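Alright, structures below, take your time with them.
None of the figures in this text is laboratory data; all of them are computed from the coordinates on show. Quick caveat: nothing in here was measured; it's all calculated off a predicted structure. Cβ atoms are built from the backbone, for glycine too; each structure is taken alone.
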Structure I
């Protein structure tokens, strides 16, 4: 009786043993800080904390065991976005009683800060030694350091794995089964608009000594909080927030199945794209295997693959490393790459028994575990889970109290 053969490619599915090993290691890695922060101090915390740890562990197991990186990442990412909105809006509307920031809260630097603010802080800090966002200096320093580290190591991968805003447009772009508007030709002005917007808000923030994007253009103010509406100017600002959010985060993703806001309007994404050449991880297209079928161009949610980039063997700097192109490629020609690390075991597809034993089994296990996709996904996903865990726990606790009274 012949043994069925299975083609192995390091950018796709792993064996059961390797998938379990990676998942257990991942669970231990993310559980360590959770235990240290008291996530299991009582029964209620233990239940919610356990779910918060087991859910991403199951996701990472499915990512590697099935090879469907994009599919399972998207489930976590959109769930994270929903949990963040539930947690934040419930806190503002339920606990605080309103979604807007009072002038007194701004005066006493009590404003929550997100990573979008960082590009606008740097020049005022350098040239004037002033912090233009109403937040304590220590908190701002921590956020700036975090963004710098993430931008160097992962770059725009953060936009598809850890950004609590990016999951919103991914959510709406995932709802329709088919595109109603198939965008094929992107004008350079549209493609690089976010970079121009980044330059504008950085310079304008320095001139006005205020966070321009936050005060005027951020669409996600519609789902978090905005400055108290107590003047005509602030009425205009509020309408702008809502209009951009509805148009770029809901309507256009619904009809194009693309992440329009992230692709063309997000200055933070543009900022992270500027560090793409420094990143430790990127995506490589094997031109010898590529059949020019254009599947990757069609499925890329941020329009980061073009005919020209295919010919160059890599996506554009706007690539968020979401895995859509990897998952869709029928020739296994696209994979993650780690700069400066040579993966002898995983660099060439092999035909190995479906039920390997002996040395073949160990070779398969080693090739599965020691591969670029494992190192990349393990690191960026662990970072995402650590950032998202607070929103998950808080959202579950609030929903449990609402529906079950506990």
Structure II
């Protein structure tokens, strides 16, 4: 759950403006960031009709929003849809996921202050406001309530940590919770925590995880280049790597080498602001690093391919033989494990998995716990050297996805019912 960072820290801190951990370093990026801050502080008054407004805080939530928007459009093509985002990475991705042909408008999410929020609502006049994966923005939610706009939460998740924070700051967030009309929670545990937080039980249902309904990613646009760079070596995709996990990647690679496996690594840092630092640290370890944005020819020798773009990690997993999951070797609770599982890869993860435990428990034989980078390397060596283990992992993941579909359809029904009730 994302609790408004204007007010207190959340499990995955996202703050507003140029001081954001996602904002990147000062320098060439400063002007776009200032422009984004200005638009969030003074939203343009241009009318943007939105029967349904979907707020997706950043990259992962935008992918869910894209699935949801497509399903809503299929059900009712005449609906006007708007998707907003809060972070620089998320806003940058909006135009790529929702081009003019999609029929979906997009704008930056307003800062959670009285004037920006009112200007945004005046311009958009939404019929239904939908939050993806749960954010509590008090000003926005109170404005929706004042205007009689129903608020739906889809893919709702509420961690034990966030529940504790809600209890601690109950006077601030109780009015925001009261503005929430319906919650479609990912799991029964999430639903129970929403009720514990103060939502009436009749407003909360278990709808499932919309991420499980996403189609398989398209073919990687640079798959041929990656194959040339790998030059027959098995590929390990180290996805959503946090700043403190580059040493884990290096230790895993050394352990693979000690086991006699010369693996090629694709490394995708979690934060765009970390791309340059990851390149420097990998290079300083004596590795030849090719960057996605540097357009390598594929003729040179490389040990690592640095995926320094946004939105290409999901298809990149299709080129791997095994995955090393970021956000699990530092205290992040685990990042998106569904993407490598959707690609059929066995996943090696670290000890910090409180955010993805339910999924890990549901895919026995597809996920493997390591205590550190060296241990991860030994597990990766075992998986890359055993085709039968990889086959069983892919079968376990496929069974999980086939048995968990339907969350998107349930979310669409909930949203359309709210719209009909508000009409």
Can you say which of I, II returns 2.3 when distance in nm of label points 7 Å out along Cα→Cβ at positions 86 and 118 is computed?
II
On distance in nm of label points 7 Å out along Cα→Cβ at positions 62 and 134, which of the structures labelled I, II is highest?
I
Parent structure of the calculated result 21.5, 66, given that Rg and Dmax of the Cα atoms in Å is the read-out and I, II the choices:
II
When you work out relative contact order in percent (Cα under 8 Å, 6 or more apart) for each of the structures I, II, which one comes out largest?
I
Which structure, out of I, II, was helix-only ellipticity at 222 nm (-39500 (n - 2.57) for each DSSP H run of 4 or more, over all residues; to 500) calculated from, if the result is -17000?
I
